[in-house]
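Read through the structures below before going on.
Coordinate-derived values only; no laboratory data. Bear in mind the structure is a predicted one, so any value in this text is a computation, not a measurement. Cβ atoms are built from the backbone, for glycine too; each structure is taken alone.
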Structure P
Amino acid sequence: MADLDAVQHQLAPLADAARSLSWNRERPWRPESHVWSESGLVVVDLHDLSVRLGVEAVERAAALAPELAAVVFVTGRGRHSVEGRSRLNDGVTEAVEALCAARGWAWRVPRPGRVLLIADPARAPRAATGALGPLFWLGALGFAGLAALASPLLGGLIALAVVAAWWADRRR
């Protein structure tokens with residue numbers, strides 16, 4: 001919750017700047033309504049901001065990225081744009097790419113219309129890194145054990161593959 005409050009506070013000046021946008025009367029941008037937590041990740045919805053203000057939001061949130069470990073920016077896909085392409089997504093992706101290159105961070109697109117910045121993969125939630133949880137590995141180990149009972153050679157190979165995959169996942 002402290003992360004969420006910190007990001008909302010960091011982005012508060014953008015609400016004032018967004019008031020000058022022509023669509024602000026119908027769709028005002030406010031940190032209280034456009035910043036939330038989802039699966040342990042802070043999510044910043046940049047809808048209702050211009051490209052310039054969206055990039056500024058990325059830069060402001062990036063100042064907190066080392067403490068957050070990861071942050072998601074929602075840009076939309078551009079389905080309502082005249083060109084059918086999100087200029088906001090293009091601008092935000094470019095800004096995130098530049099920040100990550102300069103600071104040695106990582107980024108990815110978890111799904112269309114979202115850009116995920118990962119500053120510290122070791123502390124980032126599994127939702128950000130794509131790491132598999134302990135329940136998955138317990139199930140995989142149980143499957144390998146049952147396979148070993150059914151066919152020792154095949155089960156041994158499956159168990160070896162599960163351990164190798166687990167080791168690789170932990171090192172990511």
Structure Q
Amino acid sequence: ITGASSGIGKALGYKFAAEGFNLILVARRASTLEQIKQDIETTYQVSVHVESCDLAVLGNARQLYEKLRTLQIDVMINNAGFGDYGFPWEVNLEKANNTIDLNIKALTDLSLLYVKDYADREATLINTASIGGYVQIDIAVTYCATKFYVASFTEGLALAMQSQNKKMRVKVLAPAATRTEF
């Protein structure tokens with residue numbers, strides 16, 4: 001689960017642990033991940049592996065996947081995401097580019113690497129989009145555009161899996177507005 005230190009990613013970690021899954025949690029904040037790891041392992045008696053990684057940095061997603069490649073990953077949840085709010089003329093260009101790097105490029109790398117390894121296995125890929133991936137919001141144009149991509153890309157992967165009778169399932173998660181740190 002990427003983006004596992006807060007919000008939806010953190011909640012998914014607890015939910016999957018409650019269902020008996022061992023976890024790999026990924027986020028930037030190592031100390032927060034360690035706290036979550038200890039809490040989940042104590043509460044649910046599952047194994048939790050944590051990796052601190054800034055997926056917005058180009059190349060880090062590939063390095064992370066290679067590091068984890070020897071582990072069995074039955075469910076991959078690409079949840080890490082970022083957004084910046086403001087009208088297009090107010091948006092910070094660096095933040096907009098970071099949003100694209102994280103929400104599109106890192107997710108694409110992780111998804112395609114996972115699909116290459118797991119398409120013929122009983123595995124599940126879940127990519128987190130947003131309701132903003134289906135309805136544009138005037139003060140979140142870049143964010144919504146990235147989530148449109150996530151929704152379309154994920155639906156395309158699912159179609160490819162289905163058309164080729166692959167075992168892997170691919171799903172898009174598109175939550176409405178949630179409490180989040182951005």
Structure R
Amino acid sequence: MFYLYASFFISVMNVTSVKILLPDIMHGLNVELNWLTWVVNAYTLPLAVFIPIAGKIGDLYGARRFFIYGLLGLAVGSLMCGAAFSLPWLIAGRIVQALGAALLAPNALSILLTGVAESRRGRLLGIWGGVGSAGALFGPVISGLLVDSLTWRGSFLLIAGLTVTIYLAARISLS
């Protein structure tokens with residue numbers, strides 16, 4: 001069950017962590033500040049649009065399968081961001097991240113609550129909300145530490161590495 005919470009933590013962390021990286025991305029990719037709004041929006045807009053669709057897809061074709069696809073999407077998108085050589089490439093990576101995260105959230109929640117007694121659901125949902133809040137809170141802190149010790153790319157590469165680790169744990173647990 002830990003992998004479900006960890007995946008949600010990372011997908012929420014992705015929303016807030018990038019804002020700390022924007023000045024370094026601006027200098028690293030040699031772009032003007034006004035264009036960096038798209039680095040944030042390229043994640044939040046597709047995420048908001050596709051979460052309901054991803055939940056329905058999981059209901060129709062299997063939450064476990066699409067949860068795994070979400071992890072792969074988030075990992076690939078994070079690698080794209082970490083390797084970005086231009087702003088369009090970074091924005092494309094953020095969109096791929098968002099599509100992966102959109103598959104994660106509703107399908108992880110579905111897996112978490114499947115077969116759980118009504119009396120335990122409130123507790124699990126409370127933990128879920130706390131994990132999401134922690135992701136939002138610690139995202140900028142973790143990115144700030146990484147950008148100081150590595151570069152802005154380190155934040156995206158850490159997310160990719162953590163997502164692959166969660167993927168492996170999920171594959172073992174879900175098989």
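Computing relative contact order in percent (Cα under 8 Å, 6 or more apart) across structures P, Q, R gives 20 for structure Q. Can you say which of P, Q, R returns 1.8 when distance in nm of label points 7 Å out along Cα→Cβ at positions 62 and 86 is computed? The read-out was computed on structure P.
Can you say which of P, Q, R returns 1.7 when distance in nm of label points 7 Å out along Cα→Cβ at positions 118 and 150 is computed? Label of the source structure: Q.
Using distance in nm of label points 7 Å out along Cα→Cβ at positions 22 and 134 for the comparison, can you identify which of P, Q, R gives the largest number? Structure P comes out on top. Taking Rg/Rh (Cα atoms, Kirkwood Rh) as the criterion, the top-ranked structure out of P, Q, R is P, with the highest value. When FRET efficiency 1/(1 + (r/R0)^6) of positions 46 and 142 (r between Cβ atoms, R0 = 35 Å, to 0.05) is calculated for each of the structures P, Q, R, the largest result comes from R. Given a computed value of -17000 for helix-only ellipticity at 222 nm (-39500 (n - 2.57) for each DSSP H run of 4 or more, over all residues; to 500), which structure among P, Q, R does it belong to? Matching structure: P.
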